[in-house]
Structure I
Amino acid sequence: MSSKKYFVEVDSLAKRYPSKEGELTVFENANFGIEKGEFVCIIGHSGCGKSTILNVLAGLDSATDGGVIMNGKEVSGPSLERGVIFQNYSLLPWRSALKNITFGVQARFPQWSKDKVIEHSLKFLELVGLQGVEHRKPSQLSGGMRQRVSIARAFATQPQLLLMDEPFGALDALTRGVIQEELLKIWNETHQTVFMITHDVDEAILLADRILLMTNGPYARIAESVKVSIPRPRERNTIIHHPAYYKIRNHLVDFLVSRSKELSGNNTDNEGMQSSEFKPVEVDPAEGIAAEPVQINSEGVAVPA
């Protein structure tokens, strides 16, 4: 890590497992920081260790090497200061949508009155567009509505760090888009610090301030930290017309298709990649691009409008 102090600091994180062939290194030398209020996405192929990194940040798993510091304190176990949104909703089936949220809020703020807990919880249900269904149980809600309850609960508990493990992966494309917009709306109001796993390049560009790119496993690493230099607020239907959009998107796709394998830590052609001082390269693919509108030609390439 650099001398700069981050709200979350991940230092030389590694995860190894015993195997028949000896020790298996899933990832190593993971070094990155997250600013307070920053939205960071991480992308990489399956098996590179993204979910393990998230679980270590949550205190649900331990690293083989390295550590995590959040707000000056070492992460050593689960805490109400860190909230997690999983892909499978994780709602209590016997509680209504509202009571799923109040349950978390009461645990987070035990000194609050019942009326304040309900008022606070209803506010976040409204932010995700679920006013009017607060008394329905999860079985009476669609998959997209259940995930909105999960998102509302996580934000309502106001953790210092919110961790999201592919929260929209099980949803259809239309529902996914709607909930992305709801997530942006609630994040724009709270400016919550977020670390999110996704496989969707377009989703990452829409949501993130920075995107961390992981090489293939085993011996995976976080190779690049890509700046998303598109101003907020962002909307799905207009972001594609920003001149920086396809510069960033093409860079991400090129990494995932080609360079993620080339930069893999067990690639012997990459001398020095085994160094414990390995740090991600900071990249701004759209640096210097003027804010001119673009259009997409018949070959799918962005050109000046």
Structure II
Amino acid sequence: MFNHTAAIGIDIGRNSIKTAVVNIRGEVLASRAFPLNSLQTKDYLISKLLNAIQEIRRSVAIEGINPICIGTAAKGFIDHAAGIVLGPDQGIKDWGNVPLSKIINQETGLPAYVGNDANMMTIAEHRFGAAKGYSNIIFVALRTGIGGGIIINGKLYRGVNNAGGEVGQMIINYTNGVSDKGIRGSYEYFASASAVVRRYKEEIKGSAAENGKDLSCREIFELSYSDSSPAVQVVNENAELVGIGLANLITIFAPEIIVLGGGMSEARDSYLDLIRKSAFANSLQNCRAEVRIERAHLGSNASLLGSAYYGMTRLAGKSI
């Protein structure tokens, strides 16, 4: 593949569609975000998506850049080979069994490929970010929910029906906590950003602080930096729970590196140190002997870089 090769990367988020034109070296040549309405349908989302592609192509054409393909990161289960978004619907009317690659290809004339967003982030961190140079990698996205991706011997592990890598649904407490997905005691239920908010509300219930506005996970972390006792307790508890989930992954996979992405991974080093302490204390010595636990390097660009690179490699006939 030539050094001037570039592709369009797309990230379909809850509140916006992000687009970027990325070259084969992982350099962002142009980017733009397009806001979405809170109430969405399949037709609305596809219309916004196609408009976003048209706009980013037009903006780079002025500079003589002609992307060769499109890669799209979407939430949920994806049939990667066929480019079909299987679901769940993510609250979007009719957003299930959508042949998104075919639709994009027919409307733009460019080869189009679709992948799960956490998998695209995993690919990006492997190719350009914190996991560059490693062959056995686990990526964990710590956010409102918990997503993940697994690379074994340099290849993305998808499992049967493209359903592998759903690390957020492993069970860490079988006696409590039924999630919105109907799973009892999942990692996501107990260790995600949503869990931090829920636990903080429980800790301050009945206190003067309860009369204030609802706080976000980020705001609770900020309070912990100011030594607010309930916030410190919740954040420390969360770090231990995140570490326990990682310990399970370490003992099962014995990876070279675990990369933590998502908004929570941007917390201070002290938080990551607590996660490492918990992960190493709860995993087998031989399994943890070589593993590193590091924060992601690519931030919000990861899914854009990963989807664009994924598109280019698929177009070149390579597996990833």
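When helix-only ellipticity at 222 nm (-39500 (n - 2.57) for each DSSP H run of 4 or more, over all residues; to 500) is calculated, the result is -12000; to which of the structures I, II does this value belong? Attributed to the structure labelled II.
Here FRET efficiency 1/(1 + (r/R0)^6) of positions 67 and 227 (r between Cβ atoms, R0 = 41 Å, to 0.05) has been calculated and equals 0.95, so which of I, II was it run on? Answer by label: I. Out of I, II, which structure matches 143 when volume of the Cα convex hull per residue in Å³ is calculated? For volume of the Cα convex hull per residue in Å³, the value 143 is produced by structure II.
Read-outs throughout are calculated quantities, based only on the coordinates presented, and are distinct from any laboratory measurement. Treat the numbers as computed from the prediction; the structure is a model and nothing was measured. Cβ atoms are built from the backbone, for glycine too; each structure is taken alone.
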